[in-house]
Each structure stands twice: as C-alpha cells, then as structure tokens.
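Each structure below is given as structure tokens.
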Structure I
Amino acid sequence: MAIGTATRTPWWAWAWPALAAVLLALQLIWHIGGWFAALEAFALIAAVFAAVYHAEVIAHRVGEPFGSLVLAMAVTVIEVALIVSVMIKGGSETSELARDTVFAAVMIVCNGIVGLCLLAGGMRHREQGFQLQGANAALAVLIPLTMLTMVFPNVTVTTPGPTFSEPQLAFAAVVSLILYFSFLFVQTVRHRDYFLPVGAADEHCAPPPNSVAWTSAGLLLVSLVAVVGLAKALTPILEEGIARAGAPKSVVGIVIAGIVLLPEGLASFRAARANRLQISMNLALGSVLATIGLTIPSVAAVSILLHKPLTLGLMPKEIVLLITTQLVSLLTLGTGRTTVLQGIVHLVLFATFLFLAVVP
C-alpha cells in the first residue's frame, strides 16, 4: 500500500519499535549480555526500517521541505543528547568525542550517503536533477561551519593544542547557531522554493490523514530513541571487538555515527532510487548541517558550564579529507544534474576515509 493512501499503520511499523523499546528497557534494568546482544542488533536494524517508514509518512503529510527536516532534526537532537550525556559522565577521555562524532557524520553523509544516492539514482535513471540554489545554499553554510568549528582551533594561540578558549568556544557556538538557523529560515520561509522537487512528480497521491501522521510521529520518536539507546548499549561490545582487531579507537565513533545515521541514509537512498533526488539531497545536506549546528553549541555549553575539556580541532589527515570533500562537493553538486560519476567519486572519498581510519 502506498504511503500517501495509507489509512492505518501496518503491524510491523509499530511492532518493531515496540520490540526495540522493550529490549532497551530490559537492558537498562538488568544489563543483559551475551546472546541478548544479537537480539538487540536485530531490533536496532528493524527499528531503523520502521523509523524510515514513519518519517516518510510525516514527510508526505507536511510536504517539502518540512518533511525532510522531521527525520534530520529528530535524529540530531537525540544524537546530541547522547553525546552530552557521555560528556557529563566522562572525564578527559571524552574530550574528543564530539569532534570525532561530528567529523564522522560529515564524512558519512557528504561522501557515503550522497555518493550512494547519486550512484543508485544514476544507475536507475541515468541522469537526475535537483534545485541548484538549494544545494549551493547548504554548501555555503556547511563550508564555513566546518572550518570555523573543526579547523580554526588548530590555528588559534590563546590555548595550546587544537582547542578553543572559553570566549572562543562561546563565539563558535553562537556562530554555529546563527549559520544553522539562518539556513533553516531560508529553507522553510524566505526561499522555500529552492528546496522543492523540480516539477510536480512528488504529488502522486493524497497525503495520509492526520491520525496516521500523528501516530507515525509518536512511533518515529520511539524508534529513534530505541536506535540510539541500543547503539549505546552495544558500544562496549563494539569497542571490545575493535580492540581485539587492533583497529584505532576512533573506529568506534564511526560505527556509532553510522548506526545513528542509518534512518536518514536509508530514507535518502529510497528517495534517490524513486527519482526524487531533491528530497534525497534535502535529507542528506540538512542532516549534516543539523549535526554540526546543534552539536557544537550543546557541547560548548557543557564544556563551559561544567568545565569539561573539549577538543575540536582535527588532525592534518582529517583536515585534508575535509577540504577535499568540500571541493568535490562544490564540483559534483554545482550543476544541478548528476550521473553515476559523481556518485563514484564521493564513494571513493568515503572508502578513503574508512581505510585511513583503520590504517592511519
């Protein structure tokens, strides 16, 4: 049944979030290990598929570009809460957590998700189009946002190392909020037409009724909380496995970021395969902007108020990858038309990121 014509929620769309929530509650109460981890992993993946379904229902109800904001904002807020909670409980060993998570999210979205979407869409539809003004607006915010928050700490001299002083950190937080909410204003109010699908291809069926949309909103929240909670519960097992394999500890952050971004990635992929590349780009670029624009101010506030150490500056290798990704994004998304070539280029960069994370 098409999402737009659905009058009730299918059984699996509520059963899987319920299963994931129950397993998460059991884990929090009894800290079950062993075989229970395999069941948690299954429930996590199932909750991701349910989250994507509910996000698409809500998106079809509210329309673009508001629909793309639903999933991006929901995932980002929960991800930020997870990072902040770990920072508050942890000590100096968590000072690089926010930086590693944000950088991993940028690489996963800008190269992994975007590359996969462009490749899949190009293979199925040869050439796809999207609103050039919308992509340029997103990149115009993304580039200074990443440079100001993750590169500038390496060149400031008030404090040693890749860190900001408290006034500099507060300034970076304010600038991040200004840039992100300015983008939201342009996307949803001032130039909303820049982010709408080209033509009327997406008006293929009537939107679902309000009752279905509200049900999906609640189940989406349950699904996302379960995804993030189960990801956190499985983190010790991941850390142990990665340590046994001899891989760097930063790989843990990549795995966690990838799990948290699964709902957005799958939704973007489905949109690209359905020849709705504009929605795919709205999801991908909007999610990475939300990740940086909300994470940096949140961790900055925690660092200043609780005097927690915070390292934001990237290492030279990561800076090169970041700048290369920005330049390639300007070129591949700078025409408003994409083919498989752009997808392959971004996926090669993503493979480079993963390889250098394991073999630094």
Structure II
Amino acid sequence: MQIKTLKSLFKSYKEDALFGRYIHHETIAPLLKKMREKFTIIELGKSVNGVSIHAITFGSGKKKILMWSQMHGNESTTTKAVFDMLNVFFDENNLANHILEQCTVCIIPILNPDGAKAYTRFNANAVDLNRDAQELSQPESEVLRQLFDDFQPHYCYNLHGQRTIFSAGETSNSATVSFLSPAQDEDTTVTTNRKIAMEIIAIMNDNLQQQIENQVGIYDDAFNVNCVGDTFQKENVPTILFEAGHYKNDYTREQTREFIFQSLFVSLDYIASNTVDGRNSKPYFDIPKNKKLFYDIIIRNASGNDIAIQYQEKLIENDLKFVPKIEKISDLSNFYGHREINASGYKVFGENNSVLGEGDEIVFVMVNNEKFALNL
C-alpha cells in the first residue's frame, strides 16, 4: 500500500477525541457507544476494581486476528492507533473492504482499565499482567485467556509501548517502533510459527523504513513462558509484539501513533491478501536489536562527569506531568540524549546553586550563570 494512501487514511480517520498519553476507560466509553452501531461489542468481564473490559469484533472472514492493548495501563499509544484504525472500518472505506471480507478482527482496546486510570504498568493488585500468563491469578488475565480460547485466533497482536531509552541497534537512532516475533522455547528456536510472525513484521518494517529509516528495532526475544506473547506463540499461534517508542520531540506519542496505525493497517492488508507461510521472513533478521543507549537529556562537558536526566511520568490531579530527574552522573560518552546541553567545561548547579545528585528532581540547571529549563 502506498505511503501517500496510508497518510491520507490517518489524516481522515484519526480519532480526535483521543490525544496524549493519558487514555483510560472513561476516555474511550463514548467511542465504544458509537461503534456499537456497526461492530459487535461485548463485555468480557471486569477488572479488579470492577471496571468493564470490552472486546470489539468486526469483519466476516476466515482469517482471525486477536489484538489487545494497554495490558500495561501506562502504554496507551497503541490504543489511540487502534481507534484510528477502527474508524476506517467503521466508515466502510473501500480500501478496507477486502480486509473485512477476508478477516475477522477482535480487539480488547484496554485490557488493564485500573492501571490505565492510575497510569501505571500494573493492575490494581500491583501485578504485571504480562507476567501472569501461566498462573492467571488476575481477572484481567483470565479475560484475555478465555477470549483466546473462545476466539481461536490465527494471529495475535500484543500491543505495547516502550520507554525513551531504546535505540535501534548500536546507533544514535531512537527506536521509534519496535517489533518482536516472541520465542516459544528456551532455545529461541526459529520455528515456522515464528517465521509467519516475522514475515508480517518484515512487511511493516519495509513501510516504516521509507519514513523513519533506521528507527525500527527488534525487542529482546529471551523466552519467558509467563509472558502472554511467549505463551500464545508456544501454543502455535503466530504472535507479534508491537512496541510504540519515541520519535524526536514526540513525548505525547502523536507521531508514533501514526506509525502504529500504518503498521496495523499494512499488516491486516497483507494477511487479507496473502497466504502467509513464513517463507518471506528473511528481512526480519536485518532489523537491528534494541539497545538501551538513550536518556531524555544529557548535559555534556560539565566540570566533572556528564549528567543524565530522565523524565518521570507522574499523574498529578488527573494530568500527566513529565518530571525531570537526574538518573546518572558519570561518563556518558557511550550514550545519547534526545536533547543535549553543552556545559563547556563549567560546573552545573541546581536551584540556589545547589549541588546536583542522582535522584534529584529538578526543573532547571544553571551553567555559567545561564539558566537551562528542563521541562517539556
């Protein structure tokens, strides 16, 4: 599919009701109500705090795709992209008709509504749902597993977001989008099942490389059967991990949102139009593995060591704030900053000429009597 077409679709169908990083059940409730007109929407169960968890199903084809987003409550970019994509199908755009005919798609837009409301990775019992695939100790985990068993998908999309620390390989390029075909055994064997997922990832990567060259990575594929993606892959359902990452100055993840939207649409178009058997998986192995080489801000050439600052995402009175915090004071010559400040050999101080230390939350620094604001 042409990039021009994908961009036009995103511009036309971007869901304006969703913006920024703080997306939760109350945010999407009006959208679910609207979509009941054309899609099948059911309540699968409830979260620890009694919030409804819904599934949206559309299409009539034999190829079944299961997606879930916000398993980690503070990873919302993919949820926005999902609703952008849903708008295309809701409008019955001609470009989507063959997907509707060939595929049946089932989506949980927010699997962890309690975590989404509190803006935290965990559910209300402080459990990481992506480490609960075997014990199924949480109601949200049971909901996903039951849907997996009932729907019997041919493909699974595990939709997540990743921190700003990741680079695409050993480079100064941020990993704006990352993918993974998860391992299904301890030896991370490249099975036919994994190759099918790899082939789809290769198609999505081909599209992205034309727009964000060298900014796509592969996530760590160490096997952990407690992770949902690894479990579903182990059960021979090709599973794809999506990780929405950082694009330059895009802390609201609105640009990354478009790249995820495109990737979702490109992949469904490919599945609908082809018999995916893994034979075209080779380009997957050319995608570099993620490395943790970035900080949000690095102050270089200070008198002493470099200073790394990372934004802490804090929900304050229902408003998401990015609070600068000193993460590390050390030689950071092997790391990159999304923003870099040159101290030119001068000492760096905090408010009232205070000495800086790791763990300090600061909003500005002073360098040779010049003030550098650190807030977004």
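What follows is calculated from the coordinates using simple rules that are stated; it is not laboratory data. These numbers come from a predicted model, not from an experiment. Cβ atoms are built from the backbone, for glycine too; each structure is taken alone.
For the read-out relative contact order in percent (Cα under 8 Å, 6 or more apart), a value of 39 was computed from one structure; give its label from I, II.
Of the structures listed, the value fits I.
I, II: which one has helix-only ellipticity at 222 nm (-39500 (n - 2.57) for each DSSP H run of 4 or more, over all residues; to 500), as calculated, at -24500?
For helix-only ellipticity at 222 nm (-39500 (n - 2.57) for each DSSP H run of 4 or more, over all residues; to 500), the value -24500 is produced by structure I.
Identify the structure, out of I, II, from whose coordinates FRET efficiency 1/(1 + (r/R0)^6) of positions 97 and 249 (r between Cβ atoms, R0 = 30 Å, to 0.05) was calculated to give 0.20.
Working: I: 1.00; II: 0.20.
Here the read-out was taken from II.
Given structures I, II, which gives the highest value for FRET efficiency 1/(1 + (r/R0)^6) of positions 105 and 337 (r between Cβ atoms, R0 = 25 Å, to 0.05)?
The maximum falls on structure I.
Could you figure out which one of I, II the value 4.2 for distance in nm of label points 7 Å out along Cα→Cβ at positions 25 and 137 was computed from?
The correct label is I.
With Cα Rg over 2.2 N^0.38 Å computed per structure, which member of I, II shows the largest figure?
Numbers: I: 0.97; II: 1.02.
When Cα Rg over 2.2 N^0.38 Å is calculated for I, II, structure II comes out on top.
Please state which of the structures I, II yields 2.8 when distance in nm of label points 7 Å out along Cα→Cβ at positions 193 and 209 is computed from it.
II
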